[in-house]
Structure 1
Amino acid sequence: MGLGGALDKMRLPFKLGLGEPIAGGKQWLSWVHIDDVLKAIMEAMTDPSYNGVYNLVAPQFTDQKSFALNYGQSLKRPAFIPTPKWLMTLLLGEMASLLTEGAKITPYRLEQKGFNFKFNHLNKALKDIEEKYQASL
């Protein structure tokens, strides 16, 4: 998550109060702050012991409903009107399946390497992104 990408495309619906859970909200939602992505990539580039595939996701699990409530709070907007699946598909195209289908993904290999996430809690990551967004205006 960061400026741009899927979160940026979801911003308008959430600002309009259309950010309630998609497709019931029970599906898992993997997320990661862009700063942690960049940090993991830099570590992998400089540490030859990194090899193979790593999941770049935060260690905190969340479902779509919790994400919607947290994102709405970070924007100081209620999240009470459901966002239809078709609207997410219209806005995000194929990326919408990341929100409507869900998967419980862990950063197991990163954690085994001792990777220290700066943003391991969703509300902290969303607050940081919103502060950066406001500063960019």
Structure 2
Amino acid sequence: MTGPNIAVSSSERPRILLAEDDAAVRRSLQLLLQARGYDVRAHASGRTLLADPMCSSAACLVADYQLDELDGFEILSTLRARGWSGPALLITAYPTSDLQERAARRGFEAVIEKPFREGAVAEAVARLLKAH
């Protein structure tokens, strides 16, 4: 049981940026990652994610490949141009070998296919943060 004096503040938890336009998937991932101890900043679009003043202090990016305005590649490219150097995970319902190769070239350390195996994204985030 966690008492008031030993509660972990959100500033002590690794911050995860999440960009996913499907509200149900976004909420599910947000809850799953929060349950694993992460501070999750969930966004429905790349534009809102990039406008988030907390994005520069994120430990990891989880971005959907296909979003309405900016895709996952554009989000990561913009973050890198701003000096962000954390690990990135691409999620997609359309995994192809070409997409996997492009994702690796563009700086994504992992690609996970939708629908997800339960816990796959949280396990990948933990693995990336440990290695980074």
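Out of 1, 2, which one gives 14.3, 50 for Rg and Dmax of the Cα atoms in Å as computed from the coordinates?
Details: 1: 15.4, 48; 2: 14.3, 50.
Derived from the structure labelled 2.
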Highest-scoring label, criterion being volume of the Cα convex hull per residue in Å³, for residues 42-113 alone, among 1, 2
1
Out of 1, 2, choose the structure whose coordinates give helix-only ellipticity at 222 nm (-39500 (n - 2.57) for each DSSP H run of 4 or more, over all residues; to 500) equal to -14000 when calculated.
1
Label whose coordinates, when relative contact order in percent (Cα under 8 Å, 6 or more apart) is calculated, return 21 (choices 1, 2):
2
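Just so you know, all these numbers are worked out from the coordinates, no wet-lab data involved. All values reported here derive from a predicted model rather than from experimental measurement.
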